[in-house]
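Take a look at these structures.
Computed from the coordinates by the stated procedures, all read-outs in this text should not be read as laboratory data. What you see is a predicted model, and the numbers here were worked out from it, not measured in a lab. Cβ atoms are built from the backbone, for glycine too; each structure is taken alone.
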Structure P
Amino acid sequence: MWNRVRILQLLLLFFFIVHSAAAVGGKETGHSIQLTDAAGRTVVLPAYPERVLLAGKAVVFSTNSCFLFQNAGRIIAGTGVTDQGLGDFYPLMDPRASQKLRFANNAGPEQLLSAKPDVVILKHYLRESLGAAVEELDIPVLYFNSESPETFYDDIEMFGGLFDEMQRAEDIIDYYKTKYALVLNRTKNADKPRVLTVSYSNRDGDTAFSVPSAQWLQTRMVEDAGGTAVWKDDTSGGGWNKVNLEQAAAWKPDYIFVISYKIPACSVVEELADSPSLGMLGAEILPFPADYYSWDQPDVRWILGLLWSAKVLHPELFSDIDMREELQFFYSFLYGLDNGTVESEILPRVTDCLAIVE
């Protein structure tokens, strides 16, 4: 009799230990999971989710981050539009992409409810416009940020907890921190060339250029890469700020990085090369790399954009960095793509930009 009681006690102890295990980005208490999101909230889920929806504007960034985790393909039930204009990377991440729900990025709370999600992931700035209404339907919401290296790490930690891949989250963060530290250590005492980063748009034949907010990742990327963001002091407000050639000339940039989200940046730069007005600026005008998505954004690719920028601005400090090798490792480690897939699907999209730093 004693042996049976003792065995039962040991079994109960084992059950308690297993279901009290800690998780990166959150912790499991009993059967529930606690996660801290970008809004600083503690979100309690009754169990690891089986149906996750990625919704709202900026859904491409949450999608690309979530699919760093192996369990995402099984758990993510649907996502919004993930083609910014240069193609859709989603099918390369998820072999079952064609079977998943796809909805407009302005899908409302009722449409999300109809998909019966266990949790919805939204960009943090959508908390009032969409998130509050979703929460009122008793659907848990997790907010992500990723607007800086630090918040990107926090989001990866949160996703690691959500998908029950704690060690994977640590490995991803370690990769980014190692690359980031390498760039910062080499550029901290370097001369700072003057850089102007502009986003190109063309609506109804009307060409326009805009510079990013001083608080945005694009601005910080220039500074971390060892440059001076010449527009920073004149753009304290949020969002993109339109800029004319007169202002660009007044900033006296040594380099102009041209970002394009809808059409290849190389095509834009080729068109600009024939402009006498831009030629008078005396700056080197370069296309910013983009494969399916531009590398300047608060997306997983920001580390590639930082490495490329550093090589442009300080080639002598980064002569040992081969961007083709970095690209191969990035897509192999983060998404499990083989070299053949990277060479056929990724490299052709960035060959011209990589040639700039070779």
Structure Q
Amino acid sequence: MSHQRVQPKVLLQPHDKMLLLQHGTTDLLALAQRRGASLHKLLSGTGIFEQDLHKPLGRLSHQDWCKLIHNCQQQLSSPEIPFLLGMALLQNNYIALCQSLLFAADLQQAMRQLCQFRHQLCPAFFPVIYQEQHHIVLELKPALSMDGAAGKSGHPPHFMVCMLFALIVDLVKQQLGSSQGLTLQLQHSELSKPRHFSAWLDCEVSLEQPVNALRIHLGIWRQRFSQHHADKYQAARRTCLQLNTIIERRSGLLEQIYRMQRRALPQMLTLEQVATQLGTNSSALRRQLSLQHTSFAKLADEVRQDTARRLLQSAQYSNRQLANRLGYSDEHNFRRAFKRWTGILPSHFRDIF
């Protein structure tokens, strides 16, 4: 009996040129140059040339985008730039995805659109959305390597997260007249100026959180947008679909493994099983994860941690039930793992919510 060979999945790589220059790069360069940054220094070390900036379909890679952000922050002490960039992207008439958000019926439709076509704006992250008792929670998880910089002040991951959340907060303010009902949780650990985050984003912000997440009160989730226009929304959506023929939708390695393990719970897939599903071997997969500054065990642990936290926030499960749902042999092992993740016991975490 012949065995059919598994075809390797075509995954998004940090060096793939998947981002359009007109989808953020030109806006960032304009913001930086207005503050005195040198274009030559901004482009230094990237694969972007000045003549590329005028090409409608000119592209750059995730690596180049990270390097550009790094250069910008090396030249300027302007911590407001990611917030201003998010707002500028929302108003960019060239970006069909952002136009569709402005003409959506409500926040639910806008977020569905943003998640479906997020690879056209920021493929570095993938969204995880779930509902709590009174909120919809949108978490941003890294889909690609962040060059080991996650959690450090001023580095590209933090910049991109603030940019995306600023875009969403500004959308809500424009459409509903206020950002009330939004609460932002950031992994950012620099607590010297927490009030500045609230001022820039104009909503409640808490720092040093386990995840980057936007909590949206259910009261505004389906509230009708003031600029809703069905025909303009559909026209912008058609353009997004057309762009998919140019910008292929692909997932990063970290996203693929995270989603595989989420689906497999309460069982956890082995390295060999995941490698087979990805059409590679365990040694190659281990090497790829090392290049992306993580490990297979760390990703599996993250899936369990995230799932435990969400289930505990729903306050519907005992420790024994949680241990079973997460694949632990008993509740003692689950409690010990949760204490390692959060520094507190599940009962204390449950009390907070």
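If mean count of other Cβ atoms within 10 Å over residues 296-303 comes out at 24.2 when worked out from the coordinates, which of P, Q was used? Among P, Q, the structure yielding 24.2 for mean count of other Cβ atoms within 10 Å over residues 296-303 is P. Ranked by relative contact order in percent (Cα under 8 Å, 6 or more apart), structures P, Q are led by Q, which has the greatest value. Could you figure out which one of P, Q the value 19 for percent of Cα pairs over 40 Å apart was computed from? Label of the source structure: P.
Of the structures labelled P, Q, one was used to calculate helix-only ellipticity at 222 nm (-39500 (n - 2.57) for each DSSP H run of 4 or more, over all residues; to 500), giving -15000. Name it. Each step should come with its number before you reach the end.
Details: P: -11500; Q: -15000.
Only one of P, Q returns -15000 for helix-only ellipticity at 222 nm (-39500 (n - 2.57) for each DSSP H run of 4 or more, over all residues; to 500), namely Q.
Out of P, Q, choose the structure whose coordinates give distance in nm of label points 7 Å out along Cα→Cβ at positions 256 and 288 equal to 1.5 when calculated. The structure behind it is P. Each of structures P, Q was scored by distance in nm of label points 7 Å out along Cα→Cβ at positions 208 and 232; the highest score is held by Q.
Computing FRET efficiency 1/(1 + (r/R0)^6) of positions 120 and 184 (r between Cβ atoms, R0 = 35 Å, to 0.05) gives 0.50 for which of P, Q? Derived from P, not from the others.
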